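Undergrad: Below, each structure is written out as structure tokens.
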Structure 1
């Protein structure tokens, strides 16, 4: 507890120091760069190689990135796949965690509160207007690596509102390189898979402008149809990433 308190105190002091000379936007850029450096350190220590497959060149400009959500650490790779600043939509409870929550807020990540999904999408839309990227895990929570959870329609709605392309990603990490870590957050037990060793395979799909594929963007059935199509694309990308891992002999 003393360590956490000291780190929080250090962060608060650093905020006051930077606030003297930085605008709010620049201050968030500083913390985003800091968070990105910490994530890079984790990847350097615990991920042997990141295998980027498929559409290697992601178009510049604002975009929505969507992906499967099997490992906590898969998200660490996303900021290094694009040049733009990436804003993740994250469960609001995560922002209450010591140190991590403070860092996420300072790095201009977007909390999603229960029953206030549209507010999160409005915040994401503002970031897209700035030319940034927004990352969404449509399932909203970690899956077991075998089946997907029912996807929310937030990414579809945001794509229709913004008109920017959607970039689907498929992540795969061999089971032997992912370790489940149990913890207790938000008054309930939680478990998440973290990568320790081995390679991470990322299959990047073709950009898709959803606005060109929808005739009535206010039709619920149409939105659900597009959402399911997006998840089907992600599933194909995950399978392709897994096939590459098998081809390289990295699966037991």
Structure 2
């Protein structure tokens, strides 16, 4: 995806969760020399999860490709140590291309798909909105230097922070199916050139319990198509708001 400068994309202060101290941080574009650091942050983050089903670790090979031009990885540093990252991968002709799951069947269009891949932040630095910050930088850099049109990502239905991250990036839920060792995953989607537009009529807006997998799958396969556009949490219960598209998803 081209060559990038290593200057900081953003800097400032964030709060350490354990001692509440303020730490200086810098968000930068990573290169292949950071591969081991990325793998270490992913492993530490994964091991800290109580529910490990919400995160399916990326392979070393995928990170190698992302760091070597077939995508990009944004990292956050505190005191010269990597404490979080967000990756984008260009799957190209891979059988793992999420474009296949949402009905993109032309090879030249599949090669325009980018995956908003893994985002990890060490537990002691969560709560600083780093995932959203790194996501915004990653998408903007990819738009400026990449050759893609469609942005796709998978999220576990119970991973509320990651869902909010995708909605904040103007992505929509367009499918719900089993992926990664038979776990259900939402597929989020964004068309950079022709964004989704919803019918502006409350009569075509539906709220569905986030745990009601069957009803959501049925709605997402309906024609004309509904997409998820908002997450709602009230008194511990979560629902997803769905709206009707003004045209077909890939029209």
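Bear in mind that the values in this text are calculations on the coordinates, not laboratory data. From a predicted model like this one, the values you see are computed outputs, not experimental measurements. Cβ atoms are built from the backbone, for glycine too; each structure is taken alone.
Undergrad: Here Rg and Dmax of the Cα atoms in Å, for residues 101-204 alone was calculated and came to 15.8, 41; which of the structures 1, 2 was it taken from? Before the final figure, lay out the partial values.
TA: Values: 1: 15.8, 41; 2: 14.7, 44.
Value 15.8, 41 for Rg and Dmax of the Cα atoms in Å, for residues 101-204 alone corresponds to 1 out of 1, 2.
Undergrad: Out of 1, 2, which one gives 0.70 for FRET efficiency 1/(1 + (r/R0)^6) of positions 61 and 181 (r between Cβ atoms, R0 = 41 Å, to 0.05) as computed from the coordinates?
TA: Working: 1: 0.70; 2: 1.00.
The read-out was computed on structure 1.
Undergrad: Assign the value -13000, calculated as helix-only ellipticity at 222 nm (-39500 (n - 2.57) for each DSSP H run of 4 or more, over all residues; to 500), to the correct structure from 1, 2.
TA: Here the read-out was taken from 1.
Undergrad: Which of the displayed structures (1, 2) returns the greatest value of relative contact order in percent (Cα under 8 Å, 6 or more apart) on calculation?
TA: Max of relative contact order in percent (Cα under 8 Å, 6 or more apart): 1.
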